[in-house]
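Multiple structures are listed underneath, in structure tokens.
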Structure P
Amino acid sequence: MQIIPMFLKELEQEAQATRKMLQRVPNDKFSWQPHPKSMTISRLVNHIVELPSWISMAITTSELDFAVVPYNTDGLNTIEEVLELLEENVADARAKLEATNEDVLAKNWTLRNGDQIYSIRTKAEVIRVSFNQTAHHRAQLGVFLRLLDIPIPGSYGPSADEPQFKLIEQD
């Protein structure tokens, strides 16, 4: 079984679901956060749109060292900028996936902060983590939007805010 075609399909599906969720975020809510320990919406959406770039990074590098490249997810201030970066990162991830091969994806990739190693995974595993993190943080954004009473779209089927959603009654 070849994994690259599966990754390409999943990339497109996750990008579509992510795009729909991000389009619901109002610019005037970027500084909102549900709790002091929670990220602001700005930080969360900035992180969500960077996650496809981890696919490209995993394919083209052997590690990320936060001691050399400090982690920063801020920078975009409007949903239009966020959506633009999402499209750029998805296009780059798609191109890198299409240009690579299974042997490259079997190589190890390290996440570290100087001498402290957070993880060593195959490049394929890093790509899976990128997809998982996208779904995780998109769901987190859905909760944020729900708390703001903003209707959310479905990701893997309809949400309770969509007209085709029907609750199944329990006896």
Structure Q
Amino acid sequence: MTAATVVFLVIGGVGIALLAVALLGGELLHFGDISADGLVSLEAIAGFLGALGFAGAITAELLDARTPALIVLSAAVGAVAALVAAWLALRLSRAARNMRTDATPTRQHLIGTLGVVVTAVPAGTGYGEVRIRLGGQPVKLNARADQALPAGTPIFVVEAPTDTSVVVEATPTPGRA
């Protein structure tokens, strides 16, 4: 292994270390205009250094780079790979950061959902528990009802007085009249 290969491997290792920092909290270390997520992200710098180091090391080993000309050629190959990797890292990190997501569900989204009684709901003032599906996820909520509802009763949410409690009514089950 040549000295140039070792230097390139160290550069690649620094890129991997920066990538770990970027993944664990790199939002704090953007360079450039803060309002635009930075001109160059830490992920792009990590990708650049990693590709420069590892592509340069591979080229240096394949060419047995012991002369300055071969070391410069190895560095040039590494630089080309580094520019591509930095561009891809920048695009991917910005795409992930700016990804559209669904709106956070509110209590208004609870009204009209169907569910089932998990813990019996007493008539009037007491609370029981119901399970509904909200955004495809099961959600367990405290529930009140005008009439007593035993566990397993299918329900319909008619009101949501708080984010964690609902007023429910039994829904007719097929086959019952």
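Each reported figure results from applying straightforward, stated rules to the coordinates on display, with no laboratory input. Please read these numbers as outputs of a predicted model, since none were measured by experiment. Cβ atoms are built from the backbone, for glycine too; each structure is taken alone.
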Among P, Q, which structure scores highest (criterion: distance in nm of label points 7 Å out along Cα→Cβ at positions 57 and 89): Q
Winner on FRET efficiency 1/(1 + (r/R0)^6) of positions 73 and 137 (r between Cβ atoms, R0 = 41 Å, to 0.05) once structures P, Q are ranked, highest first: P
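Which one of P, Q has distance in nm of label points 7 Å out along Cα→Cβ at positions 9 and 153, as calculated from the coordinates, equal to 7.1?
Checking each candidate, the match is Q.
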At a computed -18000 (helix-only ellipticity at 222 nm (-39500 (n - 2.57) for each DSSP H run of 4 or more, over all residues; to 500)), which of P, Q: P
Parent structure of the calculated result 15, given that relative contact order in percent (Cα under 8 Å, 6 or more apart) is the read-out and P, Q the choices: Q
Structure from which 1.0 was derived, distance in nm of label points 7 Å out along Cα→Cβ at positions 41 and 145, options P, Q: P
If volume of the Cα convex hull per residue in Å³ is computed and equals 160, the structure in P, Q: P
Among P, Q, which structure scores highest (criterion: distance in nm of label points 7 Å out along Cα→Cβ at positions 65 and 121): Q
